[in-house]
Structure 1
Amino acid sequence: MKIKQLISNTFEANCYLILHQNKAVIIDPCVSVDIIQKELESHQLVGIFLTHGHFDHILHLEELAQKYSVKIFLHQNAIEKLSDFRKNYSRLLSTKIELIFDEERLQTINHLDKIYIFDDMPFTVFYTPGHTNCSVCYLIDKYLFTGDTLFKENIGRSDLYSGDFATLQKSLNFLKTFRDDIVVYPGHGMQTTIGDEKKNNYYFQ
């Protein structure tokens, strides 16, 4: 399995491309389709995963969904954010993002769901609200994609629509139960580990 980190020019959000055997999935499509196509190599894109519905993480979702007819995996609470530029905060941009997809394109996910999009290596979903009420993390093998829930030596803000600090703290307490060697791939910034965050992250003590 290969993980590629692609960084958006908008708020330096991370898009992750996971390549395994002949398949590929994207987590948080915030970079252009042209960039993604170059990095796909010879792999077939089989799914798009969203950690939450803020604009800087879905910036190129529409064009990617038009190019590839694959399922979009997301929490149910993210759907309203995709379609409302005020709730996804693209009102901060000159272009407002309002996305509405047919139901068959969307695959809603819940806490502890296992997604066998790679036959031999499932994605496990963890519902981690607090940054938003639609925040999820994905664990595949020993790699945890945390969106804006947990960063290297920091955490996501909780003062935006549907955010709540007390709820975020509960989600962080849950993530603290993971093994120290779990590698964290956050929505912004560089990778870290659960063990390093226990030592160095003020909010993760």
Structure 2
Amino acid sequence: MNYWLILIPLISAFIGWFTNWIAIKMLFHPKEPVKVLGITFHGIFPKRQKLFAEKLGKLVSEELLSFSDIENKITSPGNISRVLPLIDQHLDHFLRVKLKDSMPVISMFVGEKMIDQLKQVFLAELEQLFPVIMNSYMHNLKGDLDLEKIVTQKVTAFSSDKLENILNQIMSSEFRFVEILGGVLGFIIGIIQVIITLLTN
């Protein structure tokens, strides 16, 4: 038996691991275009960073953080009901303390019963007015705050090193799995080559 055949699976495993390792590295490197023998090499993410930023900006503005979702959440009855107790406290403080300090004559005619009545009227009016105010505010904010543009500019301005670090933090285990899988597949292919060689001799 030719003992060199034993090395074939090991060499194949190394080649499988190494090619996958190189492929993963080429996602990020070289960071700047490099020409070798007339062929330009450039890491996929550095090369496509601007396109990636544009797609991410669009995704964030349309799917992940839409103004309509924020508006619906803010103006939902549940959220408004949680805000009303705070408004009630401020109204109570205004009618009992600030009004007395600012307009002492008028406050003389405002008793406990009238304070309660005024609070109820104000709260009922504010409960109706609050969604209208927030809808108008969100509409103006949407015009002033272009989420897609902000995200696109931020991601485009990322350094290649920062982008690589972020993606490695998220996908390090997946990258490692791909490297190991390359080694395993290479080893299996090497075993098959050895078997074929032995059967044909």
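A short reminder: the numbers here are calculations on the coordinates, not readings from a lab. Here the structure is a predicted model, which is why all the values come from computation and not from measurement. Cβ atoms are built from the backbone, for glycine too; each structure is taken alone.
General observations
- Structure responsible for 12.9, with mean count of other Cβ atoms within 10 Å over residues 85-92 calculated and labels 1, 2 on offer: 2
- Comparing volume of the Cα convex hull per residue in Å³, for residues 37-124 alone across structures 1, 2, the highest figure comes from 2.
- Highest-scoring entry among 1, 2, by distance in nm of label points 7 Å out along Cα→Cβ at positions 29 and 61, is 2.
- Cα Rg over 2.2 N^0.38 Å, for residues 109-172 alone - highest-scoring structure of 1, 2: 2
- Among candidates 1, 2, the computation of helix-only ellipticity at 222 nm (-39500 (n - 2.57) for each DSSP H run of 4 or more, over all residues; to 500) that gave -4500 used structure 1.
- For log10 I(q)/I(0) by the Debye sum over Cα atoms at q = 0.13, 0.15 Å⁻¹ computed as -0.92, -1.03, the structure of 1, 2 it came from: 2
- At a computed 14 (relative contact order in percent (Cα under 8 Å, 6 or more apart)), which of 1, 2: 1
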